[in-house]
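Every number in this text was worked out from the coordinates using simple rules, so none of it is lab data. Keep in mind it's a predicted model, so treat the numbers as computed, not measured. Cβ atoms are built from the backbone, for glycine too; each structure is taken alone.
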Structure 1
Amino acid sequence: MDIMQQLKQIAQERDIPVDKLTEELEDALGTAYKRYIHAPGDVTVNLDPKKGWTAIIQKEVVEEVFEPAIEISHQEAQKRQPNIEIGEFIGVEVDPNRFGRIAAQTFKQVLNQKLRDAEYKRIQEVFSEKIGDVVTGTVLRKEESTIYIQVERVEAELPAREQIQYEQLRPNDNVRVYVIRVDDDKKGLRVIVSRTHPLLLKRLLEMEVPEIGEGIVVVKNIAREPGQRAKVSVLSTDERVDALGACVGQRGTRVQDIMEELNDERIDIVPYSSSKEQFIVNALSPAKVNSITLDYDELNALVVVPDTQLSLAIGKGGQNVRLAAKLTEWKIDIRSESQMANNK
């Protein structure tokens, strides 16, 4: 395959204009050769589809030639341009094959840079306004512990730490992910996405619940144990609108759609309250609370529940109280009525 065929193939694969790629390669090769031979004059390189490489070096006109690569005798120069004077420069075509190793190295460097530039451009086009947002992609493959997801023309990375535990994502599955950031390291630009980020749940709620997008319902706090359970506190800015009802939807359809999207993650929607006591009570839902005592210095809440509600308040593996504590940002100590009576 000749150089033009290579350039055309690369340009097509990477969505780079072939004339732009050719132009930059010509400039870079001319600069590299000028630097290599320490030429005081310019070096112009052209790539013709029919002739291939051509190169012209501006050689200095001298009385006696000591550096043939960059100098030409006055007598020889006058044959080309009769009125030329010593100290002036004249263009002389040279065999581009003399570039040898320099051409190969320069081609590789320019090509790598152009591919990197094209990748920058492509990622900027797709993700410049999508960091902190949700995008839909198609699962491509899994390499070691990382899942690669195609989002438009870009491969995004879903690292193991951002994956929902036990979720089975297979090639060609469509999946929604939260765009965390774009990393620039030795491997190039890498788009990092998440299925576990709390803001993924918030964005999905915004997409599913019009009242949130309109600002009528506000998502105040989110606590997640991805793929298992989440608690979301919401507040209505319009007394005529029930925040919980808006988020849950008719017959639970809105929240159910989000749960299915998140691998059947259970989502508890609870009312936000400016009253710390009431907010903690709400966060422990569906458990019923008898009483609550707050220690504002330690941000600790002692919550007493009926004996029959103790396991529900704590939750399987302590999940309910753990999520409630994350949601409210208070340490919560759950006690049953019997435990409190025995402690007296």
Structure 2
Amino acid sequence: MKTKDAKIFLEALEELEREKGISKEELLVAVEQALLAAYKKNFGEEENIAVVINRDSGDVKVYEIKTIVENDKLEDAAIEIIYEEAYEIKKRIKLGDTIHIEVNCEDFKRNAIQNGKQIVIQKVREAERENIYGKFKVKEKDIIIGIIRRIDEKRNIHIDFDGLEATLPMSEQSIADTYRVGERIKVYLAEVERTNKFPRVLITRKHEGLLKKLFEIEIPEIETGMIEIKAVAREAGSRAKVAVHSLDPNIDTVGACIGQKGLRIKNIVDELNGEKIDIVIWRESPVEFISEALSPAKVSSVEILDNGMTGRVIVDPSQLSLAIGKNGQNARLAARLTGMRVDIKVEEGTEGE
């Protein structure tokens, strides 16, 4: 590198260290390694070579590294040098030492600054990707809060999270939500994955994990483990079912989730813009659990069929439409909550949905 260009290069690295927190020394080592690989590619692999960037001036020097041997012991001139020749270069030496001999390669050194810039750009991009990945990864499977910065023509929502941006795609938006630029928004960080480019960050307002986390935030008994969420089924923006359980018989499990005057559940419903939520008691028995899951309908009986994969449910005719729900939603959510197929029939034998 020319001295002026080299100094500018070092100053740029120092600015990167200040602004982005990327170590200047790490960048210099990366540049040295890349320049070394480039030199060997152009001038041959057989020699023992070092590329060194002066930390004060930024000047690049290329050295052959040779071991000092006795005059009659020279076997490989590419990596060895006899004592007499080494002594002319450096006086304080002894047999077996290694000596750095500067290589005259001005063309290579002139191109070094341009190569170094490209290497630094690549390393900065890698560091930025790793920074984004690390900051999002620690919040995976949790709620994060950001500010809506932009809504594009495809209705994707671009959200800022303390200087990091992620996009809420239309496919992950709840039908009950409305979005305005400048507003704060809670989303569920479902997945963070490394890719060849920038990390893939999946944020969502539809995921069942969002509802589960809202329950943990609003209901202390769930956060402390006194009440456990066993299962969640959700059709975002419309209706959801949450199965809860407690080992403490003195806890009113459903009442604790609803809260005094319904305040706890109201806060959750408000965050989800009116999404209806059924809180049901989890039961170990599939028969009892299916009965609970079809709430608010009253079930006459449940029979387990197909090696435990199907629950045949009998209801009074007056309960049929309630059990099935609008467009089959209640039965559909109950099936997802229990992990079983739910087959609803009336007592007279008329089959429901």
**Request:** Using Cα extents along the principal axes in Å, for residues 121-208 alone as the calculated read-out, with 42, 26, 21 as its value, let me know the right label among 1, 2.
**Result:** 2
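Taking 71, 20, 17 as the value of semi-axes √(5λ) of the Cα gyration tensor in Å derived from one of the structures shown (1, 2), identify that structure.
Working: 1: 71, 20, 17; 2: 70, 23, 18.
Computing semi-axes √(5λ) of the Cα gyration tensor in Å on every structure in 1, 2 gives 71, 20, 17 only for 1.
Quick check for you: by distance in nm of label points 7 Å out along Cα→Cβ at positions 9 and 305, which of 1, 2 is greatest?
Values: 1: 6.6; 2: 7.7.
Looking at the calculated values, the largest one is 2.
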**Asked** distance in nm of label points 7 Å out along Cα→Cβ at positions 297 and 321 was computed and gave 1.3; which structure, 1, 2, did it come from?
**Response** 2
**Request:** Name the one structure among 1, 2 that distance in nm of label points 7 Å out along Cα→Cβ at positions 81 and 161 of 6.2 was derived from.
**Result:** 1
**Asked** Any idea which of 1, 2 comes out highest on distance in nm of label points 7 Å out along Cα→Cβ at positions 105 and 241?
**Response** 2
